[in-house]
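What follows is a set of structures to go through.
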Structure I
Amino acid sequence: MTTNTLFEMTQLNSKIDELTRLTESEYETNKTVNLFQYFDKIYTLCYGTSNFQILIDTLIQRKYAKLCYPIFKCIYTDVFKTQERWHVAYYLLHSLWNYTDKTNAMCFAVVDAQFIPMFISNLNQENFIKHFSSNDAIKTLFKMIISILHNIAQLPELIDDLRRNQCIEALNRVIQTVGSYSTFHKGISYLTLAYIIREDERTYLTNSNGI
């Protein structure tokens, strides 16, 4: 391990320690925003280097997803209430999107940490669906959540968890209600459904909207 690697991993563990010590009163502060900015940024800095696997292993061993859970649980029902709240949600979710894309272990960790019910709740929020076409932040929220679900859905062992939490119904609703406003959201929802559905449910992929 090089001196730079040792420094980066020492800093990473220090940041995880900070995350561990956060109190509920700090969840919606710039301190927490900065923490999740760090976890989002270090992914980009380490990706493609020898440090990347060390980063992933450390986050899994230190239970990063589980540490994120109480924070997201505290804010997910109204993520746009304040600017700080939205920024916390954004960087938290963006980091999970990145890490679940590159490691199966993080997909398992996100499911084990009970994020799926909160994700589905967000996708089902009437107010979000109503204002989707005119609100870029809602589009971004949906993009991150559906992309995380897409990463998780590629692991056969986790499909039952998605099904139990009505992921099929939520994604089909996204396609039906906001799909006409965004080809990305429609496309990634279809791709995710393709992993989850069974043979006798293929009507979800051939509904009247088409792909």
Structure II
Amino acid sequence: METFAIYLAGKIQKGHEEPNETFWGDQEIAEIQSCFAPVNVQLLNPIEAPGDVVKDPEGALGRDLMQVFVSDCVFVDARDRRGLGVGIEMCVAKLLAKPVVTLAPKESHYNRSSATVSGHECLDYIHPFVFGFSDKIAHTISEAVDWMKEKHEHIKGKEVIFDSMKYYGKNYFLQDPTFFKFIEENPLLKQRFELVLGQKLETSV
């Protein structure tokens, strides 16, 4: 029987935190398995790490990253605000060219009709890292699984990191006076910037 391995990136409850209902819980796991049937699905879940691993930071890091590495896909629970680890796991997945599917329903924390960011009103707002590091943003588990079951010719890889920097450099850098000033004043920063952009910048340096 065909087997599909999914790394479940999401919230891990810590004792000092308030309860949060949006976890990869029994209901969500049952729905994933049901949507995949008759395909056998292996759910690699960081919450199932043995106690000795959890107590060892390097061991916990290694387990999570190893599971991202061996998985067929990373499934991110972004229904609510998430922590540092989830974003890192998404970035590592792109460095490995692993598919990333993010569960972020409309009007959830990272996917909103409008949001005020740094004092600016943004319409149809999707968090930049969710936008950049996701191959699919799904509103439901069934939508996410349908996408995973399909064959996709292009999966984002590490190029998304450099492509986004180039996009900013070509479209917005000249409208960013603070950053422009730093680049103009610092030849080393300018050299690094030009290396990514692939062309010389017109500044006074």
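What follows draws every value from the coordinates through simple rules; no lab data is involved. Just so it is clear, the model here is predicted, and its values are computed rather than measured. Cβ atoms are built from the backbone, for glycine too; each structure is taken alone.
The maximum of FRET efficiency 1/(1 + (r/R0)^6) of positions 37 and 181 (r between Cβ atoms, R0 = 41 Å, to 0.05) over structures I, II, that is, the highest value, falls on I.
Tell me which of I, II gives -22500 when you compute helix-only ellipticity at 222 nm (-39500 (n - 2.57) for each DSSP H run of 4 or more, over all residues; to 500). So the calculation was done on I. Which structure, out of I, II, was percent of Cα pairs over 26 Å apart calculated from, if the result is 36? For percent of Cα pairs over 26 Å apart, the value 36 is produced by structure I. Each of I, II could give distance in nm of label points 7 Å out along Cα→Cβ at positions 77 and 101, but the derived value 1.6 comes from II.
Highest-scoring entry among I, II, by mean count of other Cβ atoms within 10 Å over residues 149-156, is I.
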